[in-house]
Structure 1
Amino acid sequence: MKELIEYIAKALADDPSQVYVEEIVGSRQIVCQLQVAPQDMGRVIGKGGRVANAMRTLLRVAAVRKGKRVILEIG
């Protein structure tokens, strides 16, 4: 999960070295916290949150295979 979000965020960001993803694994859910440079925040979230919602959808599909629930936090 972490690698998927990291790959997408680095492709979108102007400064890929500032992309950081932390994964907190629980018994039923996984929380992915995505950190990017302030100037890249708009690119990662997208117009109306479309890019962020697309990333959440991809995570949800990947999580179903593992039988878990995934939450993506962007900050």
Structure 2
Amino acid sequence: MQLEILTPDQVLFSGDVVSAVLPGSKGQFEILQNHAALVSSLEKGLIRVKTTDGKSSEIAIQGGVVEVLNNKIVVLA
């Protein structure tokens, strides 16, 4: 599954992931392989990412939106 985290200034993350936990407006939610199509607003918080090589990382955002479609996650932060 492909994840891109974009800001107006730069690409914060781009790569293959196993899962991503996002800070949604109504609470955290996790996206896994074959997730249903989704568009959601995001609050200030951390995106927790687990990559295909087993590494985990956290990326801080100040809010934004996420789109999930056909195993591709795009976060505009």
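The numbers here are math on the coordinates, done by the rules we state, and not lab data. In this text the structure is predicted, and so the values were computed from the model without any measurement. Cβ atoms are built from the backbone, for glycine too; each structure is taken alone.
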Legend entry - mean count of other Cβ atoms within 10 Å over residues 20-27 - structure with the largest value, from 1, 2: 2
Legend entry - Identity of the structure behind 27, 25, 19 (criterion: Cα extents along the principal axes in Å, calculated), options 1, 2: 2
Inset, instruction - State the single structure among 1, 2 that was used to calculate mean count of other Cβ atoms within 10 Å over residues 4-11, giving 11.8. - result: 2
Inset, instruction - For helix-only ellipticity at 222 nm (-39500 (n - 2.57) for each DSSP H run of 4 or more, over all residues; to 500), the calculated result is -13500, so let me know which of 1, 2 that is. - result: 1
